[in-house]
Structures are given as structure tokens and as C-alpha cells.
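Pasting the structures in now, so scroll down.
Since every read-out is calculated from the coordinates, none of them should be taken as a lab result. Note that this is a predicted model, so its numbers are computed, not measured. Cβ atoms are built from the backbone, for glycine too; each structure is taken alone.
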Structure 1
Amino acid sequence: MRIAFFTENFLPKIDGVVTRVVRTLEQLTALGHNALIFAPHNPPSHYAGHRIVRVPGVPFKPWYPEVFIGLPRPRLGREIDRFKPDIVHVVDPVIMGLWGTALAKQRNLPLLSSFHTDIPQYTKHLKLGFLSPLSQTFLRDVHNQAHLNLCTSQPMVNTARGLGIKRVRLWPKAVDTERYHPQNYSSSMRNRLTAGHPDEPLMLYVGRLSHEKRLDWLYAPITQLEGVRLAIVGSGPAERYLHRRFRNTATVFTGYLSGQDLAEAYASSDVFAFPSDTETLGFVAMEAMASGVPAVGARAGGIPDVIEHGKNGFVFTPGDLGEFTERLGELLFDRDLRVKLGQQARIDMQSWNWRAATETLVEFYQLAITIKKRYDPPSVL
């Protein structure tokens, strides 16, 4: 099968959307499929054997400077015509996705759209709340042009349907349980994350350092739980503010980590602290859990689809910092409970692999093609 992807998020940027796209591309290669990726700014020329068409982009400043908005060009249509895709897949349709949608419609191609970012929620966190009603209408109208829509967690399936988006299915979650494994524990990494105090309880956060991630909520547990250490892995626009905010606490900022260093960071911590209430899934929580580390996350978005309360971690009510702190403390100071939930977290994550998720995606591509044949009239040339 030949698939044309349009995505606003791609390498070198790293986030949950990019993780899903690149892992999917790897599996599509292994399954014998061919993809062409349209991505903005400065992506690599190829990934996993698939060619990438670089699209000029402008940063979404000042709200989200790491995101580049792709600028449509006529040559994108020529690239599509040369590639002759069986289906077009738009990822989080905004500008690039809207252009991909238009190109698919113009050429009477099957169209699948995937919903990864709860844009109406993000507009509120970025202090653009006046755009929330408009963004809801936009999402509904753009997604409903697709023959099939995918969401990455069951709660987001419900959210999409609540917005009026039709033909919605669940794209199964997945995590690399070989890369993220309890055996990656490293005494040197533990020493680094605890600033030389490896015997003290350690909670870890991994992800983008931005205000919508609710990292301010970590201030309560790090100041109220005696003898506890916090390691924050990542970078982003709120980094300078967070350094000031946590200056007099037992907090280590490592900056961005990847590869083996990141795998060791997960496996060398005791608890994964995940305050964000805007996640549509939460790959970092899954990576920590695959490493045998239980997570405490917000009861919001897609997190409850990953963390089963009391079984492989805990969830807390967003904004209830007392509950957040209490749940973290339970795991940090009760080794038996921590080990029990961490072992179950590892077992649960082993059920979700990228090959199975991608095989299901290919089945959805076939379904979208079937829906188009069934309901769309043939093009008149």
C-alpha cells in the first residue's frame, strides 16, 4: 500500500505525535508498505526508507515556537500525483492537514484523519480561550471530510464524538517494551538524577517543559514530601521559569535525554509523576511503566486509558494537589506497593506493541478505502 502522510509534527521535534508517526513508519517498512511524508520546516530527507517532502514553515510564536506551521505550495500536488497514493493520512489537521485534505478531495482519494491533540483545551492553556469555540467547529468540519477518523485513546474517541466528529475508531496504543525495560537501571544515572543522593526516593518527569503540562503542580510534592528527590527531563519554553520556581528544592534538571540515557532515566527512578491534564494518550507514562515504574497521572484526557488506578499506578483529580502529593507519597514510601504496581505496569505494557498497532492501522486504511468506494461517487474527468 502507498500512503501519503501530512503532519505538522515531525522530526527533529520530539513529542508523542512524532513518536507515534515515526514508529508507525518503521513498522510500515517492515510490513512492505511505502509512504511519502509531507512535513514542515527542517525534517530529514528520509526516515525508515520513506521519502520526506520538506515544506516551508513558520514558528507558531509566541505561543508554541517549537511547532512550525507548514505553508502550502503548488508542488505538493505534483508530488502527490507522482507518488500515486492509495490513501492520504492527515495527522492532526491544522494547516498541513487542511492542505492534505484539500489535495485528497481534489484527486478523489481515500482520506483518513487522526486526532492527536485536543486543540480546544490547548487554546485555553495558551490563553487563547476565545478561539476555543472556533477550534471545535474547525476540528469537526475538517475531520468530517475524512472517510475515517482515528483517536489514540478511548477517552479521546468519546471527546471526538462529543465534538460531532463522525466515523471514529480507536487506533491502539503501543510502546517499545524492548527499548524501555527494568534492566536499564543504572546506578550512575540514579546518582545523576538524585544529585548524589541515590538512596533517597526519586520521582521523575519526562516531557516538554511548557505551562500546559502543569509542571507547577510538582512544587507541592517536592516541598511537602520529606527527603524526596525530583528529576525533570526535557526542555521547552517554560524551562527558565521552572528553574526559578524549583530553585530551592531537591530538583535536578537534566535537559533533553534520548536513547539509552532516557531508558536508564526511566528505569532508575521510583515513581513517574505526570501532572499534565491535556494528554490525549501519554507515551511518556507508557515508557516509564514499560520500565517497571508505576505512574501517578491526572484523571483527564487519555491518561485513564493507560493508568489503571490501584492496579498499575494511581490517578488523581486534576488540580487537587493534596491528592497528587498523597498518591506520590504512597508509592515513594511504600516499597512493596511500588514494586507490585510497577511489575503490573510492565506486564500491562507488554500487551501493546507497535507491530500490532500498525497492522490495525493498515486495516483502517483498507476500511477507509472501502467506505470511499461505497459512498463516494466516482470522479468525473
Structure 2
Amino acid sequence: MANAMRIASAASAFPKHYYSQRFLLEQLQQYWGEELRNPQLLERLHRNVTVEGRYLAIPTEQYYGIKTWGQANDIWIKVAQELGEQALCRALNNAGIGTCDLGALLFTTVTGIASPSIDALLINRMGLPANIRRTPIFGLGCVAGAAGIARAADYVRAYPKQAAALVSVELCSLTLQREDLSVANLISSGLFADGAAAVIVTGAEFASGVATSDSEIRGPEILATRSIFYPSTEDMMGWDVSEKGFRIVLSTEVPNLIREKLGSDADAFLADHGYQRSDLRSWVLHTGGPKILEASAAALGLNNGELKASWDCLRKVGNLSSASVLVVLEDVMKNRRPEPGSLGLLAAMGPGFCSELVLLRW
């Protein structure tokens, strides 16, 4: 266990603007005004997502002043840098390593765009190594937190003496479409929220240049990863991109696909490494929403509170897209740590449609 590729730390960062779900419902009812012909539907949808409160990138009153996609994206660039820096600093501190130890920086989002990408801006902002290898990832959506960990693991497998950082920033509130009164957009207006998270992955031969009181990397070992793509499902989730920005695409068939595929995919993945589902003692799953979590539990045969960390994250901060599974991971590492040597599965699904699985040993 001392010489293993592993997750060294996970840390989150949130904007300072936190609101109860009830307050946000009232604000949205005012925001849409007379255009919202069925306020009771919006209230029911917000209640059904089981979210109690959410962080937003800016104060609620400032959203009225956003008239164009460009204006929203300018706010996204500013806040993404602030939260990305906070999350990465906390993850580095938790791991007991310095910026000079990073060999690679991966950045993922699906809620804004920048060129140079946010990872480049963070290099300048934080004084990261000039020779750091950077990989911006866009379009994977909710699955990107798990996929980013897997790609970071690929990197340190090739460079075992190095550490890689994954940073996720999702500011979902800045994608809200005022003209879109579809059920999908009404649901997303109550489900998705803003936040950031970062994870540090270290190689098997990594030795930090920073002196710490505890030199052992305490995070779970990454045993294996798997990417799974489901052909001809691209219409299930994603964005329709127009001059007004990102319009949500969210099919009611997603929970059915999860029920159909996730259990057998997880079993096949585990079997290839000599394990079965009953060997697992912890589960770190993307929050999704109530129907997604219920479908995941059904597919995996989890009926005894195994997904409580995911449910708690959903309740407290909503769906953070790619950052969600990383926030759940942070909670498990800090507050629900499995027994040493026990196996766990980290998983997420997202646009493609696709899934990403990461086998952990604690």
C-alpha cells in the first residue's frame, strides 16, 4: 500500500451566496413572472428534487442584469478562477504537497468556456510550474469528475514519480435560459447549483518535496478504471447550443438506461479484476437527482443506505455536475472513511451517454 497510485486528497470550494430552496423558488417565480403559466408545477418539481439549498455564483438580484450569453460567460470566467484556485489550494494543503510537485493539471467544466482555458489562467494566478502538462476537458458534464480522476490516474501511471491535479468548476446557474419553460429547464432550475472541487492523484513512486508531519499519503489506492460508452444515446443529455447559450437536454429515459446498464457494467468491470459486487464496502456516486440515485441503487442492489453520502450532498448543495462526485468523495474521505483495505467504487454517468468507473482500495 505504501507504493501505490492513489487519491491523495479531495477538496471543495463554493461561492459565498447560499440560499434556501424556498427562497430560490420565490425568486424564480418572480424571474419568469407571467410567462410561468403553471407556478404550481415549478413548485412541485423543486420539491421533488429534495434539495434544501444551493450556492450561486452571484447574488440573486444580479441575474436580472444578464442579457446575453457573453455577459454570463464573463462572470463564469471570473468566478471559475476564484473557486478553482480555492479548491486546488485546499486539495494541495490536504495532501501536504506544494504547487511545485504537480506534473499535470486537468480542468473540467460544462458550464462556461474560455480560451486560454481556466487551467492556463490558474497557472498564472497560482504560479504553477511552467512545464506542467495541462488538459482542459469540456462536454463530459456529470461524468467528468470520475473521468477526470481516471485520466489523472492514466497520467501518474505513465509518470509514477509525479502528482496530477484535477479541478472541476461548474456554475450551472449561469446557464439558466429565461425563455425556456420546458419541464427539463424547470427541473434543472431547482436541481443544479454552483461549486468547485479539486482532487490530487499521486503516482506509485511519488515523493513530495514538502516536509509534512505525516509523510504517508492517506487517500484510497486506485486499482483500476473503466470508460463505457452507450452508442446512439447522444440525445439523452447535454446542451443545445445557440446564440443565447446552453439549453438543457435531459431525457426521461436516463433512469431507465441506468437501471438497464449500470449493474451489469459494474459486475463485468469487477470480474475482470477478480472481484464481485459483494466485495465492495463503499460507494461514491454522482448525485444526479432523486430518480438517478434511485435508479443507481436499484441497478446495484443497494438498499441499506449505501448511497447516503450522495443523498446528503444532493440535499445540501444540489447537483454540481462534474464536481458532485468529487464533493461526495471529499465527504467520504473526511467523515465516512471505510475500513483500511476495504474496496469501493467511484462512479458517474453523463452526456454521451456514458459512464466512468473507478475501483478503489481504502
Work out mean count of other Cβ atoms within 10 Å over residues 163-170 for each of structures 1, 2, then name the structure with the largest result. 2
Assuming 3.6 is distance in nm of label points 7 Å out along Cα→Cβ at positions 91 and 235 as calculated from a single structure, say which of 1, 2 it is. 2
FRET efficiency 1/(1 + (r/R0)^6) of positions 27 and 307 (r between Cβ atoms, R0 = 25 Å, to 0.05): greatest across 1, 2 for structure 1
Computing Cα extents along the principal axes in Å for each of 1, 2, the value 72, 42, 37 comes from structure 1
Name the one structure among 1, 2 that distance in nm of label points 7 Å out along Cα→Cβ at positions 203 and 291 of 1.6 was derived from. 1
Structure with the greatest value (metric relative contact order in percent (Cα under 8 Å, 6 or more apart), set 1, 2): 2
